[in-house]
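Presented below are the structures under discussion, each in the form of structure tokens.
Read the figures in this text as sums done on the coordinates, not as results from a lab. The model shown is predicted, which means the values in this text are computed figures rather than measured ones. Cβ atoms are built from the backbone, for glycine too; each structure is taken alone.
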Structure I
Amino acid sequence: MNIAVTGLNAHDNPGPGVPVIRSILESGEFTGRIIGLAYDSLEPGIYLENIAAKSYMIPYPSAGLDALYDRIAAIHSKEHIDVIIPTLDSELYGFVKLADKLRALGIRTFLPTFDQLNLRAKDKLFDFCSSHGVKVPKNHLITTAHDLYMLQEKFEYPIVVKGIFYEASVAHSFNDVMTAFEKFRAKWGLPIIIQEYVGGDEFNVVALGDGTGATVGAVAMRKLYITDKGKGWAGVSIDDKKLIELAQIMMQKLQWRSGMELEFMKEKETGEYYLLEINPRFPAWVYLATATGQNLPYALVKLAYGERVAPFTKYDVGTIFVRYSWDMITKISEFEKLAMTGER
């Protein structure tokens, strides 16, 4: 079995690729090779030992579907890829559109549909959750700076400014809003989301859906340390039936077919959970789920093969993850080889 995984960018805003690969390798059942797919020649997952047997460069999503398909087909001709697991938000639409063509090559995927991706998108989430009784902060979609001036009287600071794919910033003034708007527009495009600020503690759930509405597994986590980019740098698995129930509701309503991360804020005064966003793939902390007894990445591989996977019913509570920085050493010749040939 040869499994290709993207998202090897294990830096201060890490991708999910390395923890997904670790989970598969440590399943106790997997025999085969991991093929790393990278967008940048300095993604650390390329150079980590015992992660990818071989790594290849692939074109950025902005290069278009034809370029991505041609590159995957070329890699497949060498490696005979059985399953591809894309792990980044910005690439998912492309892989979903190519799923049928990849299947014709013999490459399996286990991805949400185009409609499912749209329903949980940041610009659609408020309407979808409101119609299904899940609390979510109010938001506005902004496509021009003029919209901001028109809406500023409706803002109650602080508010949250979000990019359509990644990143969020808490704004305490209109100048903060404008700064974040320009930054996210240049980086991720439009629209920009202006969201009501909910004060409290952050909680996350990682889950896997089988595409029929059933939840194969779900693990809840409380963030213990958050970076200046809003990323959880440490967290602990918790026993919270309400969070798991909310995740199962979203899985059922979306009929979700893949991994998912749900980000919640527990409001300080009321204790109510507000769903901030749904990320349509496994999070970078998914290895915590594996460590607590739910190896969701390997379960996804089995689902991609059409196997029936019994739902996980429990996980270990009180397990902590803490990320750390590590200076990894490699030769310039290895970097040059990757930059020149597109593979290592």
Structure II
Amino acid sequence: MTVPRVAGVKQQSGAALLTIRKVAKAFGKNVVLRDISLDVAEGEFLTILGESGSGKTTLLRIIAGFETASSGEVWMAEERLDRLPPYRRRVNTVFQHYALFPHLTVEENVAYGLRVAKRPEAEIRARVGEALEKVKMSPFAKAKPAKISGGQQQRIALARALVNRPRLLLLDEPLSALDANLRRQMQMELKSLQREVGISFIFVTHDQEEAMVMSDRIALLRSGELEQVATPRDIYSRPATAYVAQFIGHTNLLKAEVRAGIACCGSLQWPVALPDGPAQFSLRPENLRLGSDKPASPTTVRVRGSVVHRAFHGATELIRVHCADGITLTVRIPAGRSGVTGDIVLEFSAEDAIPVRESPERI
């Protein structure tokens, strides 16, 4: 089976567990997904990231079998997955709302699917015990959901999915109901659990920081189309489009004109290997640094400006600098650094200005 290639989208190398081929979905005249092609490797943690309404949950529901694609195919290994009913797919889903049965104990909740499938009682006990052990919830086996915390309920929802031994686990914003501290803790635990059980996870979120922390790769959806698929490091340091650069972290977008191998943006000029014409560049705030009037290398770009705002971000601060030619730059510096006020000199290396494609408006 040949995995289709998407222009501008980096595909995962190695054996694909799941292959999505040109999947589209429309609800009446409302097109939600447009020709999505993507592969998920065995044991991979892939995050589908996007704004509300980008189509990420619809894509997840098509994989699970809760929605039918308008066109396209979904394969698991050599089997056509989208032709199977949900109960015949080796896919389980953990939803944002865990939907635990309040009248059943923790172990009864985890065992529910196996009992519906009429598995032998001895097998049910063994598999439930194994699943609870994996999520470190064995001591709470006899408790009711109302007696355990939100984080513990999330682990039970995971155990209920894992007990069915799926080849692929789908997670639809399962951490969004947790408070900030617990959410950060569960991010690390969930990633560790995924490594331990060794199955593929597809995780849906609108939180770019969460995606960066947990993922092997991120698939960024925008208005039903894949904007970029890459590792967290690559999608941050080498964004393909202006939209990606702005959605993932902070950036400075520089609109320039290229003439004879030199990009010109106001008073800023730097060498580039691009044809003549308009171009756009992403420059991350941490790639700007405080400069001086000493001689610089040919690839160092300098500009003078005035600090107009400082924002505290824990270990770092973001400062906004207005330059004489109307350009405003955002710079990341260590928190509490003295002397960064008034008029300053900034500099950056030409290679840190990353060319990005324009992101056309999509409806």
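Data table
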read-out	value
Origin of the derived value 17.9, 51 (Rg and Dmax of the Cα atoms in Å, for residues 16-151 alone; candidates I, II)	II
Label whose coordinates, when distance in nm of label points 7 Å out along Cα→Cβ at positions 80 and 168 is calculated, return 4.5 (choices I, II)	I
Structure responsible for -10000, with helix-only ellipticity at 222 nm (-39500 (n - 2.57) for each DSSP H run of 4 or more, over all residues; to 500) calculated and labels I, II on offer	I
Label whose coordinates, when P(r) over Cα pairs in 10 Å bins from 0, in percent is calculated, return 5, 25, 34, 25, 10, 1 (choices I, II)	I
Which of I, II leads on distance in nm of label points 7 Å out along Cα→Cβ at positions 88 and 112, largest value	II
